[in-house]
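Take a look at these structures.
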Structure P
Amino acid sequence: MRVTTRAVSKLAVESGLPEAVVDRHIDALITYTFNVAQRERKLCRNAIRAWYFSKDITKPQLFDVLDEVEEDLI
């Protein structure tokens, strides 16, 4: 997975953080962004795996299963 500095700083500024704070803590923000994305991918991967191996007769559509994955990432 690739996280660019420009994308992270733009996202942080759009979220309301002052540019001085973003410039000072850009390494920590990049690490945080990477960790959040990695956790979200893990949750989706587990949901897909559970859907694939499900033996239910009426298996829901895959995108319906992924829409239900709304667990807090914190």
Structure Q
Amino acid sequence: MELEFTTYVYIDIDYIIECNNIDRDTSTEDIFNAVRYYVDGLDDCDYCLIGDEEKKKIAESIKEKVGAQMSLFD
């Protein structure tokens, strides 16, 4: 038997950015660690849905957002 379902988990990337003082100079590793710590704090039902691939997508979204914000001031 196969089950397929779609669900959404809200990830507050602004919160991750602010709590970890992430800016365009923050290393990819530090961003990934911030995402990992955020995900570790989620409820079990949400945490189990997020693997390394999803964490990488979240980290990439953070890098894009920080880069876009900083370019406004350049």
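If FRET efficiency 1/(1 + (r/R0)^6) of positions 22 and 54 (r between Cβ atoms, R0 = 30 Å, to 0.05) comes out at 0.95 when worked out from the coordinates, which of P, Q was used? Numbers along the way, then the final one.
Details: P: 0.10; Q: 0.95.
Clearly, the read-out refers to Q.
Given a value of -21000 for helix-only ellipticity at 222 nm (-39500 (n - 2.57) for each DSSP H run of 4 or more, over all residues; to 500), calculated from one of P, Q, which structure does it belong to?
P
Suppose you compute semi-axes √(5λ) of the Cα gyration tensor in Å for every structure in P, Q: which one lands on 35, 11, 9?
Among P, Q, the structure yielding 35, 11, 9 for semi-axes √(5λ) of the Cα gyration tensor in Å is P.
Give the label, chosen from P, Q, of the structure having the highest value of relative contact order in percent (Cα under 8 Å, 6 or more apart).
Top value of relative contact order in percent (Cα under 8 Å, 6 or more apart), among P, Q, belongs to structure Q.
Consider the structures P, Q: one of them gives 1.1 for distance in nm of label points 7 Å out along Cα→Cβ at positions 30 and 62 as calculated from the coordinates. Say which.
Q
None of the figures in this text is laboratory data; all of them are computed from the coordinates on show. The structure presented is a predicted model; accordingly, all values stated were derived computationally and were not measured. Cβ atoms are built from the backbone, for glycine too; each structure is taken alone.
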